[in-house]
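See the structures that follow.
No value in this document is a laboratory result; all are computed from the given coordinates. What you see is a predicted model, and the numbers here were worked out from it, not measured in a lab. Cβ atoms are built from the backbone, for glycine too; each structure is taken alone.
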Structure I
Amino acid sequence: MDHKPVIVVHGGAWAIPDFLAESSTNGVKHAACCGFSILAQGGSSMQAVEAAVRVLEDDKSFDAGHGAVLNADGNVELDAIIMDGRNLAVGAVSCIKNIANPVTFARTVLEQCRCAMLTGDGANAFAEEMGIPNVPTDELVTEHAIKEWEQYQKYRQSVTSLFNTEKACDTVGAVAIDSHGNVSCATSTGGITNKMVGRVGDSPIIGCGGYADNLIGAVSTTGHGESIMKVTLARLVLLYMEQGKSPKDAADQALDYMKNRVHGRGGLIVVSKTGEWSASFTTKRMAWAGID
């Protein structure tokens, strides 16, 4: 039975400043169009979400790949996840360096590795083994990211105080359903400016930064990573949908639960197994776009 293809993308839930608003909006629209063109030609949801997230990783307006922020040592550490709703196959990477498109590396882990998740030096070694090219760190870091990092160093603002604001750049992601009814999700991030070295947020964690199951739907999340992990936000949305709630109601209820239970804010995109979708957030802004 043929299904109506759908793709939804996000560029992060946070207090997006005015100077980034237009480029963020244009960026998510472009990513959605690129992903949908694959679906329209009969491509898989996995291909579509990977392509959409690659577009966002290549766009310096976003905190992923080429727009990544810097950790406390002034280095880039990237995280990503991709998940196939057909068989719950998943690939995730964390704390990787010098790789422009972590989402593609995550898919390589899914397809070529017995592990579901790789991190740090071991992940980078596997990337080299798989022929995934390295890029200079300078290629991934924007002038804005450097200035923001220098400001935190100057005022010695702690990571904790940063977590309590909505000013941090955040994650990108995509969810999709293809004409065969298969759902997929992908999420990618550079983390939070001045984060502790080795800190891993929600993005690569299965059930937190993303989850996809053909029996229910697919979710990609964004926001305060520690809060998202505490409530396993992506899987929580799907749980509410299993209980009969619409994607919008499930998303809103899950975000409200996170806000009330652990005082965390964020956003998410979700598509159901029947092609219903929603984009919801509790921060000041979230860049998103959907095509059905």
Structure II
Amino acid sequence: MSASAKSVARFPPYVSAGGKIAHYALLAFCVAALIFLMAPVLVVIPLAFNADPYFTYPIHDWSLKWFHEFFTDEVWQIAVKNSFMIAISATAIATTLGTLAAVGLTQRNLPGRALITAFLVSPMIVPIVIVAVGAYFFYSTLGIANSLTGIVLAHAVLGTPFVVITVCATLAGFDQGLFRAARSLGASPWTAFRRITLPIIWPGVFSGALFAFATSFDEVVVVLFLGSVEQRTIPRQMWTGLREQLSPTILAAAVVLILISVLMLLTLEALRRRSMRLRGMAE
């Protein structure tokens, strides 16, 4: 059968009329669900370019003044600086600890592997409010409750499970014989990991780091409990703006966050494709 004939024949010959109807019904449901999920984003983006200080349609005048205010206002500049500082620091800690934990979890002779794995991924399961309250009382005894250090450590705890899961999934397809061969040739465990294992699994490590960064950059509950006025972040400033002073600058900040999320998703997709090519799995 030629390529043109295959493109015309959407279904195999054995598919009944009911199967075709079910296929199109599922497709329509998926499209409707996608539109439902994307509707808030599609509403926010045009309003961010509205010249009027109101969240109303139709838009009469278009302007970039809310983006200008977002990038020039001192309050928002402090929030942006704190967000990147906290997210980068928390990502570095979470990536380091998560990668080391994943390497340990892939060892066959590790006792209590299931229990350790459950403990490491528990921050993903426990409600964020419980994590925030527990971190507040624990860090209060250490004197770091209202500091960037406390927020960074709490966000590192939240981001570590993502690194553990992605790196463990990457190590599942790693040939341990390469590591053992390096050890048999005289390399130390650290040298073998740095020069053999890490260059192969780095897409998984980087993917986990991106998830950890996104978790920290978009988190607000922990910041509300552990941060003071000086530790405001973009999500906290948006929360404060919604409660005290409703300004379209919040929409401009939301658009910036959406663009960052899209760039991260594109990066993750590129890493996924590269990982599949390294494994010889063509799409």
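From I, II, which structure was distance in nm of label points 7 Å out along Cα→Cβ at positions 151 and 223 = 2.4 calculated on?
So the calculation was done on I.
Given a value of -24500 for helix-only ellipticity at 222 nm (-39500 (n - 2.57) for each DSSP H run of 4 or more, over all residues; to 500), point me to the structure among I, II it was derived from. Provide the component values of the computation, followed by the final result.
Working: I: -11500; II: -24500.
Working through the options, I get structure II.
Between I, II, which one scores greatest on distance in nm of label points 7 Å out along Cα→Cβ at positions 23 and 239?
II
Work out the source of 1.06 here, i.e. which of I, II gives that when Rg/Rh (Cα atoms, Kirkwood Rh) is computed.
II
Distance in nm of label points 7 Å out along Cα→Cβ at positions 79 and 183 was computed and gave 2.2; which structure, I, II, did it come from?
I
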